[in-house]
Structure I
Amino acid sequence: MKIGFVGLGLMGGPMASNLLKAGHEVTLYNRSVEKAQALAALGGKVAREIKDACDAEIVISMLANDGALTDVAFAPDGLLASMKPGAIHVSMSTISIAIAERLTEAHQRAGQHFVSAPVFGRPDAAAAAKLFVVVAGKQSIVERLQPAFAAVGQLTLPVSENPRDANLIKICGNFMIGSAIEAMGEAAALVRKAGIAPQTFIDVMTSTVFNAPAYKAYGGLIAKEQYSPAGFTAPLGYKDVGLALEAATSLQVPMPLASLLRDRLLRLLAEGGESLDWSAIANLSASDAGLTSRS
């Protein structure tokens, strides 16, 4: 497939690499061109401007937030202005339901297609092509995208024909992961203060009733206090919890746990945790318990 790929960060870089390894023709755009040039050895074409990545049947965006995506999509030489009629914009990052709805309408007016396909998985899963792709869009269009999704993920999960639905599911999923991190941090602080090694506690939990990837991955980070380098930074976690609360406000759904989680992440940022993994909120529980860092 002929693909344009916009956004080569911790997730986008490995995803684009896997598309190239799968034999797709990929043109790469990133604000810092060096990241695109690094993939040229795999056969990627380097786009100097966004419009140069839009001469494709599919343009995938993997950007940090609504603002970055808005800039790329609605710029005078951006995606909407540069993509061909009938081309497909696939947003694979975590964005608000509001921007997903705006993009759906804008691409439709331009004679193009918009599909939301956010992913679950950290950078190591992206590198191993083991992401979970949650996709929403017109069924016939989603079916055309399967070769691309197969190149980056282990499972594709269609949820509806309304693109924003995939984004809401992803936002809610990240809220649940953050809530699990907070719960593990509080529990780890409790057992640690009683003299039990956090790793022992995490091993017991993840071998029994919490035998799931999120608990294993984040439980391991919490037990080791391994919050750097970050696989998913605290600012991104704060952003995603904010998106959950924004959606909750628009749909009139109280989410008291999300409000707590937002405040925990805000405290982590206020205390200088911008570069840390969002699982570092577990250290706040340890601090609240009078425990000092073991690292």
Structure II
Amino acid sequence: MMERAIGRGCLTAGFLAGLVIASPAFADRAETVRGLVPHRAVYELSLDRRSDRSDVTEVGGRLVFEFSGSICEGWSSRFRLVTRLTNSDGTPRVTDMRTTSFEDGEGKTFEFVNQNLVDGRVAEDTKGTARHDGGAVKADIVLPAPRRYDVPGSALFPTEHMVEIVEAAKAGRSVAEIDLYDGTEGGARHTRTTVIIGREQTGADDVSGEAETVKTLTAGKRRWPIDISYFDPTKGGGDTTPDYQLGFLLYENGVSRRLKLDYGDFAISGSLTAIDGIAATPCP
């Protein structure tokens, strides 16, 4: 679950349907989507804190994320997340999560391939496609077995989700409730998220302890601290406890820094150690 949470919160690719983007009422949204910057980022993971109740005593790992494409050709994302968790009895567990996804240029379809290995053994192998279809989202799963999953029409694909957060931040909102479909959990369900948007940060950007090259991609860009709570929609409506929470500093061009994943009993931090821009294919 930890690996999926990190992937959901900070790795996003895709955008809203072309009809929405083309509408004059959503001119700001079109500007946000066009401003997304293709890049490759590396984050080093470590244990941020733990309580006496936590069975996790050590955390190490690395997340590599690559986001490429353009508003014309669509967006592709790849990430690989390798983590090593050590329990109180000294037993380590190594997980290796690999994800590839694509969202078409109109934001109508989302293709994904997810594989998760635990101590070298395949724990999840999922492949599928989801599409906006009228007032609903239809998800067709190919692996592990063919099936159809109906998603509420309010659910957004990953970059749609991120663009919605950026737009809410630009509008000065402090809270946003957004459903997300990212193909995780075997593609079997969507996730409900509550997004808390902090006050916009201004002035000099402190990147101490992280990659200095981030300044090349973020100079002059607006930025906000973000906290996202992820809820399982299959649980009862009275359940108010999130499965986990993810915090990060989000720039208006989609770059994320200062990751923090909070499970209550323990929390994990992700430090941006390297980031480089990727040339985008110019639109005709």
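Starting from the value 3.8: which structure in I, II was distance in nm of label points 7 Å out along Cα→Cβ at positions 144 and 248 calculated from? Please report the intermediate quantities before stating the final value.
Working: I: 3.8; II: 2.8.
Attributed to the structure labelled I.
Comparing mean count of other Cβ atoms within 10 Å over residues 200-207 across I, II, which structure shows the greatest value? Don't skip to the end; give the middle numbers.
Values: I: 16.6; II: 10.9.
Once mean count of other Cβ atoms within 10 Å over residues 200-207 is tallied for I, II, the winner is I.
Using relative contact order in percent (Cα under 8 Å, 6 or more apart), single out the structure from I, II with the greatest value. Show your work: numbers first, answer last.
On the way: I: 14; II: 21.
Sorting by relative contact order in percent (Cα under 8 Å, 6 or more apart) in descending order puts II first.
Here distance in nm of label points 7 Å out along Cα→Cβ at positions 104 and 160 was calculated and came to 1.3; which of the structures I, II was it taken from? Intermediate results must be reported in sequence, preceding the final value.
Details: I: 0.7; II: 1.3.
This value belongs to structure II.
With FRET efficiency 1/(1 + (r/R0)^6) of positions 32 and 80 (r between Cβ atoms, R0 = 25 Å, to 0.05) derived from the coordinates and found to be 0.40, which of I, II does the value describe? Provide the component values of the computation, followed by the final result.
Numbers: I: 0.60; II: 0.40.
Label of the source structure: II.
For structures I, II, calculate FRET efficiency 1/(1 + (r/R0)^6) of positions 96 and 208 (r between Cβ atoms, R0 = 41 Å, to 0.05) and state which one comes out highest. Don't jump to the answer; show the numbers that get you there.
Values: I: 0.65; II: 0.85.
Result for FRET efficiency 1/(1 + (r/R0)^6) of positions 96 and 208 (r between Cβ atoms, R0 = 41 Å, to 0.05) over I, II: largest is II.
Thinking only about distance in nm of label points 7 Å out along Cα→Cβ at positions 136 and 264, which of I, II has the largest value? Don't skip to the answer; put the middle values down first.
Numbers: I: 2.6; II: 3.3.
Between I, II, the highest calculated value is found for II.
Taking -4000 as the value of helix-only ellipticity at 222 nm (-39500 (n - 2.57) for each DSSP H run of 4 or more, over all residues; to 500) derived from one of the structures shown (I, II), identify that structure.
Numbers: I: -15500; II: -4000.
Source structure for this number: II.
Read the figures in this text as sums done on the coordinates, not as results from a lab. On a predicted model such as this, the values are computed, not experimentally measured, just so you know. Cβ atoms are built from the backbone, for glycine too; each structure is taken alone.
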